[in-house]
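Before anything else, here is the set of structures, which you'll find just below.
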Structure 1
Amino acid sequence: MAILYLIFLASVNGITAQKTHSDNGDGTYTNPVIAADFPDPDVILVGDIYYMVTTTMFVFPGVTVLKSHDLVNWEYCSNAVPRFDFSPCYDLDSCDRYGHGQWATSMKYNDGKFYLLFITLNEGGFICSSAKAEGPWEVRKLPRGFYDPGLFFDDDGKIYVAHGYGKISITELDKDFAAIGKDSLVFTGDIRNGIEGSHVYKINGYYYLYCTYGGLDGIQVALRAKNIFGPYEQKIVISDPTPGVNFGIHQGALIKTQTGEWWTMLFVDSGPFGRFPSLQPVTWVDGWPMVGVDGKGVVTFRKPNVGNQYPIKDLPTSDEFNENTLGMQWGWNHNPDSTKWSLTQRPGYLRLTTGKVVTNLREARNTLTQRPFANYNQSIPTTGVAKLEVKNMKDGDITGLAVFQDPYAFIAVKQDHGLRQLIMVNNGETIASTPMKNSNIIYLLTMASNSTKKATFGYSYNNKAFTLLGNELSMQFSLTVFTGNKFCLFNYATEKTGGFVDFDWFRMDEGLHSF
């Protein structure tokens, strides 16, 4: 097919680093509070630090925990589950867990310990515990799982979990988090199908179940009762159909600051980049936690009063691979094979060695993924650039840079009969190819826009002039994968194993880019 030759007009090294924070520097912030895929948030305050856990599903290290001093500026704290060895599917061994895995984790702190309770639909329930949010975390399988669990430690020492889809039940747990007796049905959703995402609180003598009727046009509700087993009454606390960054805002946590303010962290289905957390003020009206202002989610608003001022922080994105450990922004697509990747075999590089013959990227182990951040200026796409060395490839090897969901696309180097070519693959089809020059170094680029839902791909031999290859990927957020589109670094074999490539760096930047 014809190759489109256009010149990339800006040097990647000269562009402005991407703004990955919502803090405006003037006492206000702008939603989303993080413009990336951190869905199903639960947030707690311990001491003067807020902790947030989110869903990572089949990506490991996973079950990401973030921390913040002001609810606006977040940084990585830990990935509670380094790998998940409870099914061969997490090793991509003749099966996979796309669209499955860990989700909707409940986070609590009790008697000097942090707890994370979550479910996987295939393997059941799990509890993670640690004396420190930074870990290490102990991961333990439970006798049973609870759908969208809301863990709760009551004042009298009893432990409960709220759970369910469509019908919400309360179950008492013993000290090992095993169920005591039967589930007690306490509420049946009556606004529409699918009430879920329960979080449990005890406030001013009431038990509150903070739940959602999920979907793109989500509805957040609160249920309250004097007894944890009900009867519960229901109130819609926000249902915002306004087009934009708060459309359908739902599912998350209630938070009380040190100064007595109330806030909530919810999320919005925000497009192909995934589901973005949104920080909203809460006003108590007649004993109900009403979200937003005048029934609408806020976009730009004053920061929470937490009793102090804290500096702006950016979550890391770029990586020079100069450390002996990966940055916490990275996660492998399913469990990695630790014998086939290294940051120490060649210091300053990420080495990916093929270890299994596969037919496509979905089957490839040791695909390293990272969330792209949407630009707060929606007209500017998000750019990822990788520099890699390919001289140790074997015939049949394919290595490169992908935007991965369903569908996915990538730009890559492919070796056949000792010769290398650059290819662009879109939705499983090779769209374009061109012979690679006599060089062992290549720069691969993608520009992806969460607003236009399009991604393009290009290559360069000098990191200055880039050539577009192939066509546009029409990104989607498909429930077959159920996480946002990810930038991916990969190297897989289609004929024989043992070839390897070295990634010198990956940089995620913003700027006005052109081919």
Structure 2
Amino acid sequence: MKKIERALMSVYDKTNLLEIANVLAERGVEMLSTGGTARHLREAGIDIIDVSDYTGFPELFDGRVKTLHPKIHGGLLTEWDNPEHSTQAAAHGITSIDLVISNLYPFEATVARQDVTLAEAIENIDIGGPTIIRAAAKNYRHVAVLTDVSQYPRVISELAANDGCLSEATRFDLGKAAFAHTAHYDGAIAAYLTDIARLESTPTSEEFGETLTLRFKKASTLRYGENPHQRAAFYRTENAPEPCAAWAKQLSGQPLSFNNILDLAAALEIVKDFAQPACAIIKHNNPCGLATAENLQAAFTNALECDRVSAFGSVVGLNRRMTIQTANTIREAANAGVKIDAIIAPSYTEKALRALSRVKRRPILETGALHQTDSVLQIRNVTGGVLVQTPDAHEMQADALQVVTKRAPTDAEVESLLFAWQACKHVKSNCILLARGTQTVGIGAGQMSRVDSAIIAVRKAGEKAEGAVLASDAYFPFPDGVEIAGEAGISAIIQPGGSVNDEPVIETADAYGMAMVLTGVRHFRH
């Protein structure tokens, strides 16, 4: 056990600081402090020694240099059970510091602001704080270090139970947390500066730095992973880069599962991609229905019509405020046997939320106003590493389409083709997607051969395939997929082109009187 006799306090976040400071004062602990922390404590009537008085050295450079002094770091780093250390400390008037309470300038909150300047960001890089935290954590056998307000109750309780002493086990736990804290902090700085360089550079391979710093904080332990025999937890970034499922506010329902989070994220990313009112119905990370319409109620109804069977046990994503009209339509679908496991939307009217919350276990999430950005890198895990890429943010315009068949698509077909093309990039490859107007009517996802995806999409669409348009996320390697479409009555096809068999593929489309346009861009989603 280690008796706490002297403490150093230097915090930005002063939440509950007075509570632990009063506990220390009651136990006669000598307290050192700096700047705003010292003022805060003195105003509360707590006796504090300024670090500058303790060291005999004034604060310099607008407070940039205050705890960076041998008397401070000697007190933190001396191993008091080492005779040589103790002798050196005595020779230089260095006394022990047994407890450090420190948290850091809010760098991540600062750089999360849209209007932050580089100079402001740099000014909010804490130097003295991480230095004393790391020194205390390294010497955990002799020093306890608190870096988070959530740690205060444990320390207060243990001090009360052990006559002002802390166990080595507690000091070790606090030390581990301290190193994680400073690692996360330094990672935030490195990532911000890397992003600044990437966003200001031209698109070259140099936009990806030599090292990749990933910073995530545990949000919750999940009941299990994809399957009950797998353990799982949910981590998220410190600050949301944009409206996203990870930082959505849960308004109702049971805690989210591993699969809920995956599907909610997929649903939200799809509907964010459309300017019109949109609804995505997700099953196993693929849309089983997607539509845009004049209003959200119609978008949900049209999306559901694509594949009501697959929609059982689905997640619904919307890109507009949920109204009571849309909520009632969802409830009607549920009464008709369509089980919806979770819902995510920007916001809800009070009546809509009350109506949907009657299903007590179903999670309902609110994101706030949606906007799309292509500045957030996408990261995929592989054993032993990660893959990093920019988002698939390509937008196809009508005038960029290359008509390659004898018949050009009508204006109505072009509108539907562009919708289908934008939708198919959110479906696992190989993808074939059928649409009528701006609603999907058949989706073939994740098949190893493109013709199998075409067969599935046509089968799902049934009679609705007649007169529909088709989007293929990559080129047709053979005419067989186009033959399937022609036999089903598909009127027009959009695909990247670029196959060695483009000529027979186009000839097959002509044979069925279909229009075909090429994009020159593919939309693989593995």
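Taken together, the values in this text are just the output of simple stated rules run on the coordinates, not laboratory data. Please read these numbers as outputs of a predicted model, since none were measured by experiment. Cβ atoms are built from the backbone, for glycine too; each structure is taken alone.
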TODO: Out of 1, 2, choose the structure whose coordinates give helix-only ellipticity at 222 nm (-39500 (n - 2.57) for each DSSP H run of 4 or more, over all residues; to 500) equal to 0 when calculated.
DONE: 1
Task: For FRET efficiency 1/(1 + (r/R0)^6) of positions 346 and 410 (r between Cβ atoms, R0 = 41 Å, to 0.05) computed as 0.75, the structure of 1, 2 it came from - done: 2
TODO: Supply the structure label, taken from 1, 2, corresponding to Cα extents along the principal axes in Å, for residues 130-377 alone with the calculated value 62, 47, 39.
DONE: 1
Open item on the list: With relative contact order in percent (Cα under 8 Å, 6 or more apart) coming out at 17, pick the structure among 1, 2 it was computed from.
Closed with: 1
Open item on the list: When Rg and Dmax of the Cα atoms in Å is computed for each of 1, 2, which one produces 30.2, 97?
Closed with: 2
Task: Structure (1, 2) behind the derived value 17.8 of mean count of other Cβ atoms within 10 Å over residues 314-321 - done: 1
